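A.B. asks: See the structures that follow.
Values in this text are rule-based calculations from the coordinates and carry no lab data. Computed from a predicted model, the values in this text were never measured in an experiment. Cβ atoms are built from the backbone, for glycine too; each structure is taken alone.
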Structure P
Amino acid sequence: MNVQPQKLYGSQSMAAPLKRVLMRSAGSAMRHAKAAEWHYGPAFDAARAALQHERFSGLIEAAGASIEWLTDADDGLADSVFTHDPSLMTDHGAIILSMGKALRRPEPGLHEAAYARMGIPVLGRIEAPGTVEGGDCVWLDATTLVIGRGVRTNQEGIRQMAELLAPKGIEVLGFDLPLWQGEEACLHLMSVISPLADDLALVHSPLLPAAFYQLLKARGIRLVEGDRQEFAESNGLSLNVLPTAPREVIAVAGFPKTLAAMEAAGCSVVTFEADALCIACEGGPTCLTRPILRGQA
């Protein structure tokens, strides 16, 4: 009898069951963070952020995913807790990205070292002057990667990504993002869309690129509108939710109307308090995770 080797990496879906994920402890990354330097809000508190991150990681494990932890080194890279951004996983290996935020430029090296340790191949790298951040990347399906072009991801980065993925039969589509709250703020493509299943997504349609909105509708993806007041009050964090499986979601507590909209669409939602971690630091549950392996739905 042939025994298939256990799959250790691969993720070209946004919502298939989460099996393995790369994370970094907030207690490590944020221990000396200065709010003004990192553009964090007044609610930021390093000790409370660490406790909230521990609660979040417990929810990840309870969902059945194993966590691979990045370094605990005292390197001052506060935003490295948001592991979604410095790399992208494919079924063919990792792509090491290039950060648009200058303070985050050392972070892809942390991911490359982690993949070497785990024995995961690197498919390629986005090289300067190209920039791509993971928060701008959405798998529409296993052969279509959509990338938001804005202050964190540029056209050169999108061009390089397309060249890397074309030989694997993957099409890359770029869509322009609005400036919204300025260059220092973080508006990723995933600030305005969070897939909940292959055929379902939570959106803030006023900031969706029009052509992307039309593509989603043409693909038959049902769009759930997040509450617009909650989106404004949270600077978009009400919309940043993490599927651990189709229609099984982790979200930040405190946004009952958006939660109710997801539940009405058939989702099961668990929440955690994250005012000091997510709301203050402009990064939600999706941002705190880099999926390494997602399984079959």
Structure Q
Amino acid sequence: MVKPSVDAVDIDLKTGSTLGFYTYGEDKPNVLILAGMNGVSATDVYAAYLIMKHLQDTDRIHGSVTVLPVANPLPFRLGVQVSPLDSKDLDSVFPGDERGSVTERTAWEIWRRALQAQYVIHLETGDLSCVSHVVALHRDYIHVRNLASQIALPFVVQSSGTRGALDVEASHEGVPAISIMMRGGRSEVDPQAAVEVKEAVINLLRMKEIIDGDSIEVSSTLMGTLQQVNVDAEGFFIPTVNLGEIVDPDENIGQIQDRADVRTPHGGAIVGIRKMSYVFEGDVIARVATPLIDRWGQSEDEEKDSAPRRKW
């Protein structure tokens, strides 16, 4: 059994914004795993909890794993996306500011640990029912692609690259960083999705020889960016495709009952889709991961040379 060392960091005592970093093991390589960036769902937090339970029952860790199960305590307690203290979304303000607002100080505390890690994994939950998948700058950096392709989930989707997100900023700094997106309703836990992601992360730790045990072979598909499908009518939406299904452009993926079919303008894999629900004009009802058509802009050797150098 491995007992974690706990580092409790008080960001704002008045609102109970305390970060609890649980570190299993003492050496490098270090893997930083975090969840609970917002209060949209508890599935990602449950996945982190399951990972912690597995690490605690491990006989030995060759390196170290740091888990931050709730990265943004106040929004998580309130079940909101942004902090009511400064109206900021934590996963949009990295690298943060040591003397900034509560959210910026939270980001800074996480950021300084991310820079010391060899791998960063951000667990999060989507707003649609989705197939668990990896989101990463896999087309931009080979060190990111190497990490993303070792996660035992079916799809690796190209990140939109929005600045301020932890995985994006860390990747630009030379730290292999990814996000793992899983399904889960608001304030609810999808235990099947949490277990699936936990197993994928544990398998990665075995592949990296950080924990003992046999790993399974990973075969994931590299995809392009996600594209949204919006409805242009109001009514009851009924999906007619399944998660993970490959569709062609202009293919029927659902219908507004008694009114119209819903067709996707994008071809690719259905990564997320709404369950039967009442929708309004303009609502997002699906996300499609587009095929990875074009080749890399440069060779892998050139990519290695141009990748940012680590600061450790």
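A.B. asks: Comparing mean count of other Cβ atoms within 10 Å over residues 105-112 across P, Q, which is largest?
C.D. replies: Q
A.B. asks: If mean count of other Cβ atoms within 10 Å over residues 113-120 is calculated from each of P, Q, which structure is the one that comes out at 20.6?
C.D. replies: Computed on structure Q.
A.B. asks: One of P, Q was used to compute relative contact order in percent (Cα under 8 Å, 6 or more apart), and the result was 26. Which label is that?
C.D. replies: Numbers: P: 26; Q: 17.
The read-out comes from structure P.
A.B. asks: One of P, Q was used to compute log10 I(q)/I(0) by the Debye sum over Cα atoms at q = 0.07, 0.15 Å⁻¹, and the result was -0.22, -1.18. Which label is that?
C.D. replies: For log10 I(q)/I(0) by the Debye sum over Cα atoms at q = 0.07, 0.15 Å⁻¹, the value -0.22, -1.18 is produced by structure P.
A.B. asks: Which structure, out of P, Q, was log10 I(q)/I(0) by the Debye sum over Cα atoms at q = 0.09, 0.15 Å⁻¹, for residues 153-288 alone derived from, given a value of -0.28, -0.77?
C.D. replies: This value belongs to structure P.
A.B. asks: Consider the structures P, Q: one of them gives 1.3 for distance in nm of label points 7 Å out along Cα→Cβ at positions 9 and 177 as calculated from the coordinates. Say which.
C.D. replies: Computing distance in nm of label points 7 Å out along Cα→Cβ at positions 9 and 177 on every structure in P, Q gives 1.3 only for Q.
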